[in-house]
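Structures are listed in the sections that come next.
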Structure 1
Amino acid sequence: HASACWGAHCCSTARFCTPGFKPQGGRFRSKFCDRCLGHGLTVPWDLVWVLTPSLEKVLKNGKGIGFWSSAGSLDYRIVNNVRGMSPALVIFRTPPPWDASQPDTWVTLPDAWLVDGAVRLLVSRGTLIPTVSEFRM
């Protein structure tokens, strides 16, 4: 739903979102509720991947109104992709249907970004950025 916090879309649950939040138009951060802005998002590690330069040219965020972009049957969102931030990451709505061990396709996430089988992301600079800070609710 376009009427839910984008944190709920990203995490597939509104359990941690501010009740009754309605996204506003305009800036990226206005699509996230106060709780997601203040505490960040926790996304399972198997949904977050480092993009290689060749795939960055193929996968682009859409200009539509929703959180997800699509490529065939894959729904995704490119994050950590503003100037001065790297590597760019892609979050998939569901685990991608390929073998992650194929070395020319994907690069593994740094171990420091993984906490209890998940990646912590904060809304910053018009994107989501990884963090190693503790998740508190």
Structure 2
Amino acid sequence: MSIKVRQTLLLGLVAATASLPALADDEYQDRARVLSVTPQVQRVNTPTQECRTEYVRERVYENRERSNTGAIVGGIAGGLLGSRFGGGSGRIATAVVGAGLGAIVGDRVDNDRRGNNDHCERVVTRPVERCVTVDHWSE
């Protein structure tokens, strides 16, 4: 036999011998008695979010717009009242002074009803959502 043929046969024989344990492994069975068991337990957290709606009362400050109505009504009333006094051209002067004073008094009466500030305070109720994260542990 030639060397080439011998090498081929030897290689085939080695390959067959190496594959025999792999074929025999499919049918292998073994039995043993269990001596102890330790469970593998993992704690898992499943957090959830619980929300509720609360109603909160709070004070709100708003700017109040000034009104010209008091000044107009006061000016007319003061002018009419001032025209009742004096005589001749003095009557016109007292009407003008009465209209000016009436406008000032009417403006103060109309716009300073709540004090000297231009702010209006009110109490409102508004919803507020409050949420809490709650853990739920399980094994």
Label whose coordinates, when distance in nm of label points 7 Å out along Cα→Cβ at positions 28 and 52 is calculated, return 6.4 (choices 1, 2): 2
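Which of 1, 2 yields -2500 for helix-only ellipticity at 222 nm (-39500 (n - 2.57) for each DSSP H run of 4 or more, over all residues; to 500), as computed? Please list the in-between numbers first.
Numbers: 1: -2500; 2: -15000.
Working through the options, I get structure 1.
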Distance in nm of label points 7 Å out along Cα→Cβ at positions 12 and 36 was computed and gave 1.6; which structure, 1, 2, did it come from? 1
When 1, 2 are compared on Rg/Rh (Cα atoms, Kirkwood Rh), the highest value belongs to 2
Computed 26 for relative contact order in percent (Cα under 8 Å, 6 or more apart) - originating structure among 1, 2: 1
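Every number here is computed from the coordinates shown, using simple stated rules; none is lab data. Please read all numbers here as calculations on a predicted model, not as lab measurements. Cβ atoms are built from the backbone, for glycine too; each structure is taken alone.
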